[in-house]
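Listed after this line are the structures, all set down as structure tokens.
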Structure I
Amino acid sequence: MTTLHEMAAAGLRVAVAGDNCRDPFHAYGDHDMLDTYTQAVKIGHLDHPLGDWIHAATATPAAIMGLDVGVLKPGAPADLLVLKARSYSELLARAQFDRTVIRGGRAIDTTLPDYRLLDDLVGG
């Protein structure tokens with residue numbers, strides 16, 4: 001994490017991600033890329049200057065994986081988050097749990113499952 005600014009300045013594509021999700025290394029993750037981004041900003045000091053670090057959790061990892069996602073463009077599926085934050089400062093200052101998730105141009109149900117429904121998956 002300490003050299004992200006230097007790697008970006010050298011022209012490298014920098015992505016942030018996390019695969020530690022409810023495992024022995026990090027028992028609390030949930031594959032939420034918005035949370036991954038906000039944690040990366042805080043841990044990696046990516047807020048001064050903020051620049052385009054949002055790409056490190058969206059378009060850049062998608063491009064590295066060869067996926068044509070992570071950027072809104074004509075003809076592409078409208079898959080995005082709608083947040084109440086009006087700026088990056090507001091986005092980073094408060095967890096955005098009241099987000100609206102748009103998939104294929106339509107808002108989807110984002111009600112999280114009861115933990116009991118996950119017992120078989122996580123060994124509860």
Structure II
Amino acid sequence: MEFTITTSKGHYDLEAAVRSVGKDLLVAIWGGEQPHIGATAVAQPRPSLKDPERVSATASIFCLLGHKEDDLAKAVAEILAAALNTTVVVTAGIHWDNLDAEGISRVLQNSEILVDLILEQIGTLSSHDAG
């Protein structure tokens with residue numbers, strides 16, 4: 001499985017390339033005027049600490065000096081790892097010049113939309129594989 005997906009809100013849109021690597025998932029997220037690699041997160045599923053019957057995830061992050069994508073990469077990796085019950089690597093590099101608080105908020109909203117779009121696409125692909 002391999003696909004690219006983009007948010008389409010018009011402001012601070014993000015793009016992701018998604019690829020299965022065996023049963024695991026590799027996701028690259030970028031956006032802005034200078035896409036790059038700023039942070040990488042690796043998440044693995046585990047039983048939830050609150051409810052062992054539910055799947056949660058834990059992640060480790062590597063953030064390059066001067067970059068701030070670590071929280072975004074970690075959140076996306078953990079959500080996808082828990083939802084898909086598989087190991088997920090997310091790399092993120094997003095940059096717009098002079099991004100203000102409202103812009104940061106929009107980027108974070110778009111990252112949540114991007115996760116939903118990824119899960120939707122994977123669900124669509126999985127249902128096609130089953131049929």
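Only the coordinates and a few stated rules stand behind these numbers; no lab work does. Source: prediction; values computed, not measured. Cβ atoms are built from the backbone, for glycine too; each structure is taken alone.
Before moving on, here are some points about what is shown:
- Test item: P(r) over Cα pairs in 10 Å bins from 0, in percent calculated as 11, 35, 38, 15, 1, pick one of I, II: I
- At a computed 16.2 (mean count of other Cβ atoms within 10 Å over residues 38-45), which of I, II: I
- Highest-scoring label, criterion being mean count of other Cβ atoms within 10 Å over residues 22-29, among I, II: II
- For helix-only ellipticity at 222 nm (-39500 (n - 2.57) for each DSSP H run of 4 or more, over all residues; to 500) computed as -6500, the structure of I, II it came from: I
- With respect to relative contact order in percent (Cα under 8 Å, 6 or more apart), the largest value across structures I, II is given by II.
- Structures I, II, by distance in nm of label points 7 Å out along Cα→Cβ at positions 30 and 102: label with the highest value: II
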